[in-house]
Structure formats: C-alpha cells, structure tokens
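Alright, structures below, take your time with them.
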Structure 1
C-alpha cells in the first residue's frame with residue numbers, strides 16, 4: 001500500500017509541473033524572498049520585482065456570501081492530506097509531498113478546488129532559517145520539554161505556510177438595558193454589637209453605544225485555530241497587500257475549512273462580548289444582574305487574507321505537537337511534549353528544598 005501511495009504522489013507531482021516564474025539570467029525557478037520582498041532565483045540569486053506594494057481593498061460582505069471565485073485555472077493546486085485533513089494550496093510546479101501540519105506523506109490531489117480566492121496577504125518578512133532560529137530559542141525555554149524535542153527541530157519538519165483568515169469591519173450601534181450594582185460597606189450597631197456589614201446599591205442602566213470595529217481577525221482554518229492565532233498575533237492586516245500568487249512561490253498556503261458565513265458568525269460573537277465589556281466600562285460597578293444588548297451592523301466589509309506562519313510538526317510517543325512562528329513579528333507559540341523524568345526530578349528538588357528549609361528552622 002505504501003508503494004502504491006508513493007507512486008500516486010509521484011504521478012500527481014508530474015501532473016502539476018506547470019509554468020513557474022523562470023530566472024531571465026539562468027532559467028532556474030524563482031521563489032519569493034521575504035527579506036527583499038522580491039523574487040529570487042534559487043540558482044544564481046538574481047532578483048526580480050513584481051507588483052507587490054498595492055494595499056488590499058475591503059470587500060462588501062453581502063457580495064462575499066454569494067460569490068464563489070474558484071481558484072481553478074489560476075495556476076494553483078490544492079492537495080488534501082488524508083492523515084490530518086489539511087488542504088494545502090501550492091503554486092504550479094510545487095508538490096505537497098509532506099503535510100506541514102502532521103509531517104506525513106499523505107498528500108493527494110482532490111478533483112476540485114472551489115471557494116473564495118484570497119484578495120489580501122501579509123507577506124513573510126524573514127526566511128525559514130530565521131524562523132527556525134526563533135523556534136529553537138523558544139524551545140530552549142521550555143524547561144519540561146524533553147531534550148529530544150529541542151534537538152530535533154529541523155527544517156525537515158518546519159515549513160512556511162500562508163494561513164487563511166478573514167478580517168471584518170463593522171460600524172455598530174447597540175441598544176442596551178441592564179441592572180448593575182456596587183458593593184459598599186458600613187458600620188452598624190454599637191458596643192459588643194458593633195460590626196461591619198456589606199450591602200449592594202443597585203441601579204438600572206440603558207442607552208445607546210456606537211463603536212467602529214476595524215479588521216477584527218478570525219481564522220478560517222481548523223489546523224490553525226483561533227486560540228493559536230490569538231497567541232501569535234498581532235498581524236498588521238490594515239497594511240496587507242493585494243493578493244498576488246508570486247508570494248506563494250517557495251511557500252505553501254492552507255485553504256480555509258470554514259466558510260465566510262461561519263466566520264462572520266464567530267466575529268459577531270466576539271463583537272458582542274467586546275461591546276458588553278465596553279458598555280459596562282462606562283459605569284462604576286462590581287456586580288451585573290443582567291445586561292441585554294441588541295446590535296445593528298452597518299457598512300460591513302471583509303478581507304480574505306493569508307497570514308504568514310512557520311509551522312513546526314513533531315511526533316513524540318505517537319502524539320503530534322505543532323508549534324507556530326508569526327512570519328511578520330517572530331512571535332512563537334505552540335504545544336510541547338513533557339518529559340516525565342524532568343518533571344520527577346523537579347518535584348524531587350522541590351521536596352528536598354522544603355525538607356532542608358524545615359530542618360534549618362527547627363534545628
């Protein structure tokens with residue numbers, strides 16, 4: 001079965017050997033160079049600029065709900081990992097022989113590649129080598145991580161991936177009513193009965209609150225979920241570039257798992273939580289009996305933006321651990337395995353210190 005699978009992958013690699021950007025100097029393939037923000041020849045190092053500085057535009061969300069701007073015919077291809085389910089998008093001529101999220105060679109080409117095409121992108125600003133250095137420095141600080149994990153963060157399991165996200169702009173008008181309280185203390189009684197008691201002064205509130213949400217960022221990928229995005233954020237999506245396929249050369253992209261409509265619902269839930277917090281911040285209180293908020297959204301726009309992320313995959317005792325590096329800021333986050341030996345030794349050290357201190361104070 002493995003031989004058949006490998007043969008299938010080789011056939012699909014031949015299927016996608018389409019036109020790439022060729023070096024005018026030596027004819028080799030060119031890739032996107034994060035440092036120069038240009039295309040660079042993998043052989044002779046020649047540089048070539050492209051229309052990379054145009055700021056992405058906001059799109060009307062009602063158009064996005066009905067649009068299906070397929071990527072077909074755009075010289076990009078999608079590979080589906082039948083091990084972890086990730087959908088990896090590549091510019092023609094590349095091949096997803098290894099999935100960046102699970103590091104397995106289970107990439108197969110689906111029959112169709114439909115859905116919205118990105119209109120915005122935040123480019124990588126440093127290369128894989130720099131990203132790997134940042135990941136290793138982060139791993140060294142993980143005291144309980146096993147030595148094997150720290151020593152085996154290599155380029156073989158570390159890939160640059162553009163992760164799918166939506167940004168949302170919305171001008172909101174909220175109508176609210178609620179009941180809040182403030183705790184006070186007072187002294188009552190006299191003599192032996194003198195005591196301090198607490199009481200709550202309640203008040204009813206109501207009003208109108210307006211707030212403009214700008215580029216609220218919601219991930220659209222299950223393999224790169226919202227908690228992960230929040231941990232390595234921020235990204236300067238207000239300065240995101242208009243999507244250009246040349247940015248993908250030498251990198252992978254992860255096609256979204258969640259539709260625009262689903263992500264907008266997630267965004268609205270986040271907006272609701274933020275609005276309640278903002279409304280309550282206007283009042284002095286320490287208790288909330290209830291707060292009802294009704295919000296109207298106007299001038300809602302979105303961008304389908306690809307964010308630069310270096311993804312690391314590490315298998316330890318049959319369990320997969322992913323870690324992520326923000327390709328703009330270098331911020332790192334992720335999960336690491338825990339060494340039972342290191343934890344045991346640490347506990348033993350703490351116990352020994354406690355006994356030593358107890359001996360010093362009692363002797």
Structure 2
C-alpha cells in the first residue's frame with residue numbers, strides 16, 4: 001500500500017486528492033498539513049487517521065490538538081511543522097498542494113528525504129526551478145506534475161524521445177474575460193473575477209486565471225519541468241478546456257491530451273504513475289462536443305502573460321518578484337483594497353524596481369520575495 005503525505009490538504013487540490021484516495025482505497029495517508037481550516041482538517045483526521053498533522057497557524061494548531069485529544073495523532077505547527085510533514089518517515093510521496101513560495105523548503109526537504117513529489121505548487125518551480133530540477137536528477141526523485149496542463153504535457157511525452165521535442169503548446173481557457181478590452185476590465189469586481197467558465201478552483205488561482213498570470217506562471221514552470229527554453233513554450237487559448245495541452249516534435253507531429261475539465265484525472269495519474277486506474281465521472285462525447293476552437297492570447301490586454309515571459313527569460317530572482325508581486329496584489333484585490341487592473345501595474349512596477357540576482361540560493365529567493373512585499377506595501 002502506497003503511503004502519502006499532503007501539504008495543503010484542505011484546499012481544492014488537497015481535498016480532491018483525498019477523494020481520489022478514498023475512491024481507490026489502497027493508499028494510506030500518513031501526514032497532512034493545512035493553513036488554518038481546522039474544522040475540515042479534523043474531519044480529514046478522523047476519516048484518514050494520519051499519524052502527523054501540521055496546522056501552520058500555531059493558535060489554530062492548539063485548538064485542533066484539543067479537539068482530537070481522543071486520537072493518537074501528533075499536531076505540529078509553523079514551518080518546522082511543514083518540514084516534519086514533508087519528511088514524515090513512512091510516506092513515499094509528498095503532494096505539494098500548498099499555495100505560494102512557502103512550499104519551497106518543504107519540497108526540498110522531502111526530496112532530500114527520498115520522497116517523490118506530486119507537484120501542484122507551481123511557485124516552487126517558478127522561483128526555484130534552477131535548484132529543484134538538478135536536485136531531483138541528482139537524487140533520482142520523480143517530480144510528477146498535478147497541474148492539468150503540465151500533466152497533459154507529461155502524458156503526451158510518454159514513450160517519446162524528449163530530445164526531439166520542438167515546442168510545448170500550453171493551452172489556456174482565456175478565463176472569464178476572454179475577448180474583453182482594457183476599458184471593460186476597469187470595472188471588474190472580485191465576484192466577477194471569481195466566476196471561471198470551466199474550472200472550480202481556489203480563489204487565488206481563479207483570480208490568476210482571469211488575469212492570465214496563472215498561465216504565465218505555468219509557462220515558467222513548464223520551462224523547468226520539461227527542460228526547454230522560454231521561447232519553446234507557446235500559449236494557445238482553447239476556450240472549451242478539452243485539450244489540456246500539446247507537444248510538437250521536430251518532424252511537425254503534434255500529440256495532445258484531451259479530457260473533461262476534472263482535476264482528479266491529473267491527480268490520480270500522478271499518484272499511480274505509470275499505472276492508469278478507472279476514474280468515475282463524465283467522459284468526453286465527441287458527437288455532442290460540436291467544435292474545439294483556438295486563438296492567440298491577447299498579450300496587450302492581458303499583459304501579465306507577457307511579463308511572465310520577460311521574467312522567465314531574464315531569470316535569476318526576477319521570476320520570484322513576478323510571483324511575489326502577484327501574490328501580494330491578488331491578496332489586496334481580494335480584500336478590495338485595489339482595483340482589478342492594478343494587479344498587473346503592481347507586478348510591472350515591482351519587476352522594474354528589482355535588481356536581479358543571478359543563480360540565487362533558497363535564502364536569496366526568499367529575500368527577493370520579502371523585498372518585493374516590502375516594496376509593494378510601501379507604495380500601495
């Protein structure tokens with residue numbers, strides 16, 4: 001029986017991972033970690049019986065400890081708690097479903113402890129891909145993508161010579177504002193940006209999808225995950241979210257992975273790779289689909305995507321600034337402190353202000369993150 005630890009168990013990916021575990025019945029959950037949602041976390045503890053649980057918020061961890069005192073589970077907190085979950089001795093794989101750069105240190109710790117990584121924390125590769133991928137190769141660790149697009153690329157490359165890859169065609173739905181003008185975007189409210197047409201996701205990633213910053217982060221992630229250059233990753237808008245991504249080879253052949261917009265498919269594929277398991281749910285019906293359409297992204301209106309290419313091509317600490325500035329700006333937007341279009345203005349300003357450090361170590365990556373937060377807080 002495979003043994004699994006999960007960072008971010010109460011979020012969208014974490015809860016769906018546990019649904020996949022429950023449906024299959026042959027994975028043991030040994031450790032869980034969450035931010036502060038102790039109500040749901042207690043339910044997960046009582047259902048899956050992990051031996052170790054981390055609540056990042058120390059005060060909430062104390063409350064949870066009191067709530068589950070009838071169970072033999074160890075409750076820890078903070079970054080040290082996340083590291084303990086990441087390196088929990090029994091687990092063979094760590095699902096990194098936590099949001100943000102907070103996932104970097106636990107991911108590295110898990111790899112150094114010999115755990116394979118089911119990667120849903122894109123910030124880890126966006127900001128530290130130059131450290132993570134060589135370490136994985138050195139240690140013989142599998143990094144299995146959970147993002148639907150990166151899983152699609154991974155599946156499309158199976159059995160192929162990766163040296164013959166010409167480019168990656170990374171698909172995007174276009175989000176809720178596809179086709180809109182900058183003038184139309186001026187009045188966007190939080191509720192508008194949270195209405196994604198195809199996917200049910202957490203708030204932060206849904207806002208990122210609406211600005212196409214999420215796609216920019218995915219471009220940088222793909223660059224590291226598949227060992228290509230930034231100009232080999234082309235974003236293609238495919239509004240129906242049927243084609244999850246494609247790869248083009250040197251001879252012009254294109255291989256794609258298709259499916260319904262259901263995150264359980266890439267989650268289950270990562271957990272059981274290389275095995276495929278039956279997955280309950282809706283299937284594609286090509287006779288009823290009608291059509292699949294494509295268009296180029298509008299990088300003038302959705303400038304966040306262009307900024308991602310700029311950050312990825314320059315490298316060093318600039319992708320960290322891109323990511324950190326977006327995290328900070330989205331949080332301010334969700335708190336209704338800034339208008340929608342200021343998200344991209346803040347990212348652009350932070351990138352222009354930053355002095356890039358090449359080949360940063362983890363400490364320098366985290367310092368660039370904090371510097372970005374400080375810069376934004378001093379001006380907005």
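FYI, it's all coordinate maths here, none of it is from the lab. Since this is a predicted model, take the numbers as computed values, not measurements. Cβ atoms are built from the backbone, for glycine too; each structure is taken alone.
Worth pointing out:
- Structure (1, 2) behind the derived value 6.9 of distance in nm of label points 7 Å out along Cα→Cβ at positions 166 and 190: 1
- Taking Kirkwood radius over Cα pairs in Å as the criterion, the top structure among 1, 2 is 1, with the largest value.
- For relative contact order in percent (Cα under 8 Å, 6 or more apart) computed as 24, the structure of 1, 2 it came from: 1
- Test item: distance in nm of label points 7 Å out along Cα→Cβ at positions 134 and 158 calculated as 1.1, pick one of 1, 2: 1
- Among 1, 2, structure where mean count of other Cβ atoms within 10 Å over residues 54-61 as derived comes to 19.1: 2
- Structure (1, 2) behind the derived value 1.26 of Cα Rg over 2.2 N^0.38 Å, for residues 302-341 alone: 2
- In this comparison of 1, 2, the computed figure -7500 for helix-only ellipticity at 222 nm (-39500 (n - 2.57) for each DSSP H run of 4 or more, over all residues; to 500) is attributed to 1.
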